[in-house]
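Please treat every number below as a calculation from the coordinates, not as lab data. Only a predicted model underlies this, so the values are computations on that prediction, with no experimental measurement involved. Cβ atoms are built from the backbone, for glycine too; each structure is taken alone.
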Structure 1
Amino acid sequence: MEKMRFNYHTHTVRCGHASGTDEEYVQCAIKAGYRILGFSDHAPFKKYSNRKCFMDWDQLEEYIGSIEQLKEKYRDQIEIHVGLETEYYPYCHEEREELKKKVEYLLLGQHFSDPLCTQTDYFKQNSEEEILQYGKSVCEALDTGLFTYLCHPDVIMSRQPEFTGACVEIAHMIGKKCAETDTPLELNVRGIMKGKRRPIEGRKCYYPNRDFWQILAQYPIRVVCGIDAHAPEDLLDLESVRDAYKELDGLNLNYITEPFI
């Protein structure tokens, strides 16, 4: 897996919680030996603004233009793509369709239960009801066919002290839905990076969560590794990539090893 050198999950400062210039991400990707780098910063909403979570709508064209310029500048060194990561809310469906026409791909990353990021935060410890809400929201989004893959499907396990009945239920829901829609799931490396810095109650990492993935592995799914880079140097952390794979060692997952965008 170490020879896998493509990453479609890369953020920029426009989301409000990342650092570095767009070009620095490209330079670090080249240094690390990546063949393909996809940018997928947090997508905007027309009627909502939260500069700590996602870019504003009026930043969208500048974002796309910046990546397109880098695509041309570094075309002899690395292949670059421009996409977006976004939550899905049914009342914003037309906006997500509009966004997909502007970029090369959309990734589904369901972090919150509302566009302003003020209600349920799926990074925190959640109730059984909120866990089920997460699973239903992800499945509803996947049914739209808008998304190239599902980011960090086990993000809901970030701060869960136990693997509850609701966790089991949504793992089956998501595994089944991804198999039905042929939507790849992401082995997210950022959970490993965060866990190294801030271990929770002795746990090695935030995610991937092996209990969650043991259930996903029961379904005919495809898995893609995503760095989820929020700083250029994240792309140089190949040790965390190896550690992420080790967390799921022995589950016989079908990893995507060739570029698919």
Structure 2
Amino acid sequence: MAQFKARREKENRRARPVGGNPGDVLCPCVGLDIGPLSGPDAEKARFDLLTAWLGGDFPLPGQDRDDHTQRDQLWEEHRRDRKRLLECGEQGEAVRIWYSDAPYSLCGLYEVLWLLRDRDCPVTALEMPRWMPLEDGTAQSCLSWGELSPGDWAAYLPLEREIPETVRRAVAMEWSRLRAENAPLRAVINGRLHSVGEDFYDPFIRAHIPDGTFRVGQLIGEVLGRCQLGISDWWIAKRIRVMENRGELITVSEGDGFYRNEMRRAR
């Protein structure tokens, strides 16, 4: 706790405001690296995915699986933000996109540029760098913007660059192709988005399954921490459950929720 407090105090000392109106921050899309992107049932499928992410598949201890208040609120916020983004683009307002190489984030960048493909509005972007030197002489490394302390966002503003119209058209075309492929997953391979199968990340999980008995949550943490894939713990948990159903893994004892189950490899 002392180390945590010292780090927070250091972050607060160097914090600077980004400026602007918090009400202008939009999140028009979420989790587009997973699930369908097009087709008559795409909207319902994405709604069902949100339900699964927020405890439908792996509820927390004591969580009411029939309470969908958070899901409904987030779904409405995304729909509202999507509508507002299109209206802003139609009116020629400037759009700034913060993104990283995490699959969900790069998919979000592609989706926004695809949505704005027929809008005549200026678009700039800030890409999360692998290493960012800070004014206090340290360097920061994050996989996504969600890992960043709020006070540090302003330090990244000098990285903002305009996205030329030619690049916007090229990205929109690339996203149209990915939408047409409509794969179960989209992954970043050599810096580019590719459609991949559901089992794409399975080798990373298998490589970190320890000998003997292990807890599901520990395996998930090991994969997330060491592989830096930029994907959700939910998807790793889904694949571990698939491995269990196939007989690759065996549940030794059940805990308070799937993440606390103990498993081992099948002999």
Mean count of other Cβ atoms within 10 Å over residues 23-30, calculated, reads 20.1; among 1, 2 the input was structure 1
When 1, 2 are compared on Rg/Rh (Cα atoms, Kirkwood Rh), the highest value belongs to 2
